[in-house]
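Below are structures written as structure tokens.
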Structure I
């Protein structure tokens, strides 16, 4: 799943770890292109993604349900 890119059909809720502890829920808007940054840890059900200049963790199932997989080109952009 690492290095996979998705274009979101609908918004996806993600979670951002706060410096002072705890988490904040964020919504990645529809139409965003997200890139999976790392493989999920065993049993967590979450994966870290990057969209624009932001990153957060999202449930894998939600990403797969709301995102259309994109193919990477030689330039690193999705087609």
Structure II
């Protein structure tokens, strides 16, 4: 996949204000995110594989940041 295209897709998702969640506040999975941002129908199968990998890394990073924030709140008491 064109690295500029991948970088722009990831930037667009990051700039949208965090990964979307469902009605219960749970972060959407990779396949749901692909559909949410209209990537499934606009990327080739090989491009989808790369974007899914990046999305899973974004999910992991957001979860990690949430845990850090929670730990920080515990220590501020």
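What follows draws every value from the coordinates through simple rules; no lab data is involved. Just so you know, these numbers come straight off a predicted model, no measurement behind them. Cβ atoms are built from the backbone, for glycine too; each structure is taken alone.
The table below gives the values:
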quantity: Relative contact order in percent (Cα under 8 Å, 6 or more apart) from the coordinates reads 34; which among I, II; calculated: I
quantity: For 2.7 (distance in nm of label points 7 Å out along Cα→Cβ at positions 13 and 69, calculated) the corresponding structure among I, II; calculated: I
quantity: Top of I, II by mean count of other Cβ atoms within 10 Å over residues 5-12, largest first; calculated: I
quantity: Identity of the structure behind -2000 (criterion: helix-only ellipticity at 222 nm (-39500 (n - 2.57) for each DSSP H run of 4 or more, over all residues; to 500), calculated), options I, II; calculated: I
quantity: Source structure (of I, II) for Cα Rg over 2.2 N^0.38 Å, computed value 1.26; calculated: II
